[in-house]
Structure P
Amino acid sequence: MRNTSLRIGERAQLDLFRSVPGDIAPRDAQDLMTWPFFSLAKSRRIAPIDFRMGETWISVEAVPEHGMATIWDADVLIWAASQLIQARDAGRPTSRLMATTPHEILAFTERGTGKASYDRLKAALDRLQSTTVATSIRQQHQRRRHRFSWINEWRELADHNGRAFGIELILPDWFYAGVLDRALVLTIDRAYFALTGGLERWLYRLVRKHGGRQSGGWSFDVEHLHLKSGVLSPYRRFAFELRGIVQRQPLPGYALSIEHQLGRERLIFAPLPADSFDRAMRRVRLASVDNRR
């Protein structure tokens with residue numbers, strides 16, 4: 001209750017941005033693609049993420065009632081970033097206060113639109129709002145922290161009969177500022193939403209961020225990947241699951257391989273040629289259909 005007046009003041013100072021439905025290219029925030037901000041598990045995670053690498057540090061904390069925001073919940077932020085960039089490029093004003101409908105978010109992220117999907121979206125919004133993040137990323141002085149939640153607040157909108165017809169949400173300054181900097185947003189493949197595994201989703205975002213469309217690809221030490229993922233599972237389990245992903249080749253647009261060097265494993269990834277990419281896209285879609293049956 002002590003923050004009620006602050007929230008009312010914040011809402012009053014923000015112009016309302018109304019989302020526009022349609023075929024909008026999905027965009028992702030590069031900071032979220034690079035660092036361990038989300039749980040990769042489908043089960044509820046309460047244990048915090050405490051990440052340190054050089055001068056970069058991230059602390060993510062959850063509440064027992066909702067658990068930590070997951071990489072699937074982050075689809076809401078991808079939707080928000082996509083809407084904001086689309087509006088900016090079209091010359092429309094943007095705002096951290098966004099109004100939309102659950103149907104728009106669910107359709108954009110290629111989820112079902114039944115009651116169960118609506119309930120899952122509300123649970124995702126609760127996790128995004130209750131998860132707190134403190135980080136040195138994009139701070140002028142690395143030792144200082146910026147603390148925020150992925151959504152400052154959200155509410156359902158209802159008509160005079162009490163029937164829900166939409167939602168409003170307020171994005172944090174940290175996320176909003178990163179999205180509107182053109183250098184900090186990347187377009188991602190829509191097939192990303194068909195990836196069902198948390199580790200697969202995290203790996204695609206990392207590969208897209210670091211590999212891009214460089215013909216030579218990129219590589220990472222597997223132990224380094226384990227650290228950057230923020231997962232609770234031990235290294236051996238992580239490496240086993242990573243090898244399984246390499247065997248399945250599910251990432252749209254990229255080929256993966258494992259290389260052994262001096263007793264250590266490295267993950268190699270490179271963009272697929274256009275024809276191989278199209279075949280991989282069809283394979284992902286077919287697998288998605290099979291999983292939903």
Structure Q
Amino acid sequence: MISIVISSYRPDYYTCIESNIADTIGAEMIYELIQIKNPGVMGLCEAYNKGLDQAQYPYVLFLHEDLCFNKPGWGRVILDIFKGNSKIGLIGVAGGLYKSKAPSGWWHINDTAKYIYVRHGSKTENAPMHYGFGVHTQEQTVRVLSIDGLFIALKKSTGLRFNERLKGYHQYDLGISIDAYLNGHETVSTCLIDITHYSLGNIDKSWIESADTFFKIYARHLPLSVNINLTKTEKAELERKNYTHFISIAWKAGLQKIARKYWLHFLWKESFSKKALHFWRELTR
């Protein structure tokens with residue numbers, strides 16, 4: 001039994017996914033569909049928590065409305081994964097093994113640390129984004145640290161909720177993933193559910209600002225990882241890469257105050273190295 005929550009602002013998209021779910025979840029599945037009408041009036045954390053409060057079933061699935069399921073029977077897949085391991089609190093279809101301390105998306109990691117199987121495009125023309133599954137492992141469900149927000153299945157008994165200190169439409173997935181880890185629950189990504197997502201994420205000013213908020217809330221717990229062995233040098237290089245990337249995009253987006261803040265973090269982390277000073281001169285000239 002699954003409750004499905006969708007934060008909706010496009011009636012045409014919602015009608016399509018409503019029909020698609022009915023056709024593909026599995027004939028034997030008992031489910032409810034909870035539409036949270038949200039034409040920009042609340043952030044996703046607030047919208048999803050409203051849906052969670054309304055959910056009557058033990059497993060709750062949070063979906064973007066701009067997607068479709070390509071193969072039937074995915075409802076049973078969700079139940080089987082949860083019932084197969086009582087430690088699992090979250091299921092996704094795209095996820096990563098490591099989160100740097102530096103502000104970043106969950107995907108700002110090496111390709112070897114990603115487990116993704118999602119199609120992007122349209123119903124008829126799409127290409128799979130495929131990492132990890134069948135490459136680094138033959139397992140079809142893999143423990144990860146964090147998952148992407150296009151598909152988040154949650155076991156309600158964990159008590160997990162979306163962190164409403166994260167406003168807007170970003171970082172909600174990373175927040176609940178880290179909260180799951182900190183509360184002793186496992187998160188997995190699976191390639192057993194075939195989805196086409198009509199859009200890719202967008203890194204804009206609101207994403208940068210939400211990443212800054214995420215850092216304020218969670219930085220003391222980071223970096224974190226599962227199922228990955230990185231050397232001290234590899235970790236340092238990833239931190240360096242994510243700091244410089246974030247500082248650069250913040251500066252180019254006109255968020256100089258945020259850029260300066262994280263350059264100071266970076267400068268301290270790099271022990272006031274000449275490379276950090278040179279990076280800032282190149283950025284600001």
Structure R
Amino acid sequence: MASRAIWKGQLRLSLVSIPVEIHSARNSGSQVSFRQIHKPSGKPVRYQKVVQGVGPVESDDIMKGYETDDGEYILLEPDEIDAIKLETKKTLELSQFVEVSEIAPIWFDRPYYVVPSDELAEDAYRVVRDALRQTKKAGLGQLTMRGKEYLCAIRPCGDGLLMETLHYQNEIREAEPMFAGIEDEATDKELLEVATQLIDKKTAPFDAAAFEDHYAAALRDLIDRKMKSKKTPRAKSSQDDERPEGENVVDLMDALKKSLKQSNSRKSGSKSSSSKSSSSSKGKKKAS
């Protein structure tokens with residue numbers, strides 16, 4: 001099955017804008033999934049949105065509610081939330097660059113592939129990819145997708161670019177309280193030597209293919225055996241039970257030179273904040 005883009009917009013490096021698509025790098029289809037079945041009837045269990053004392057409700061009658069410290073809910077219409085204008089809804093601007101090694105593993109969340117939207121965008125895309133590869137840097141930026149603004153890191157990956165969403169600082173717990181009870185004593189030298197020798201002996205290049213999800217394999221084996229057995233209880237499924245289911249880059253070299261010139265002028269003079277205005281259509285999208 002062909003991958004479906006979950007975000008389309010512009011990857012921007014100063015004055016250079018590249019039409020791109022973002023695809024999930026995770027293969028969710030490789031996981032074993034189940035549906036809950038009502039044993040007496042053999043039918044799938046469905047979930048309804050209900051209100052206590054009212055019963056099932058229509059989706060159009062549902063609003064977003066923010067609970068306050070006073071126990072009240074501040075009610076917001078989906079259109080009000082959708083009206084929040086963030087440039088990151090359609091633009092991922094690389095606003096800072098860092099050494100890849102500076103980002104500790106704890107900050108990484110999910111991986112995505114960033115690909116050019118069309119052939120005309122490939123030249124600029126390759127320039128950004130090769131520049132990151134040559135400098136061994138990762139570009140940082142933010143983008144909005146699925147109702148949330150993410151902090152992102154972009155770096156080369158094979159022939160393309162890999163984007164990894166990062167946690168914000170307030171999303172990570174402080175480590176010190178967890179480790180405070182571990183006494184800071186000198187390690188036994190002989191034990192340390194044996195441990196380091198063992199690590200050296202088992203050191204090898206990383207190869208994800210060398211590892212297997214044994215639990216998923218055991219589940220598939222169980223399902224295969226159950227399918228072959230005539231004693232296995234079965235429930236028929238029906239169709240009613242199914243789940244509901246740019247711009248061209250022009251004068252790339254000129255744009256890069258102008259970007260560099262602007263960057264140099266900012267450093268030499270005082271920093272001034274400039275507000276970016278963007279024109280967008282007034283069409284409304286339903287909040288998911």
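Computed from the coordinates by the stated procedures, all read-outs in this text should not be read as laboratory data. Predicted model, so just to flag it, every value in this text is computed and none were measured. Cβ atoms are built from the backbone, for glycine too; each structure is taken alone.
Look at mean count of other Cβ atoms within 10 Å over residues 44-51 for each of P, Q, R: the largest one is in Q.
Structures P, Q, R were shown, and log10 I(q)/I(0) by the Debye sum over Cα atoms at q = 0.13 Å⁻¹, for residues 84-171 alone at -0.43 was computed from R.
One of P, Q, R was used to calculate Rg and Dmax of the Cα atoms in Å, giving 25.9, 80; which? The structure behind it is R.
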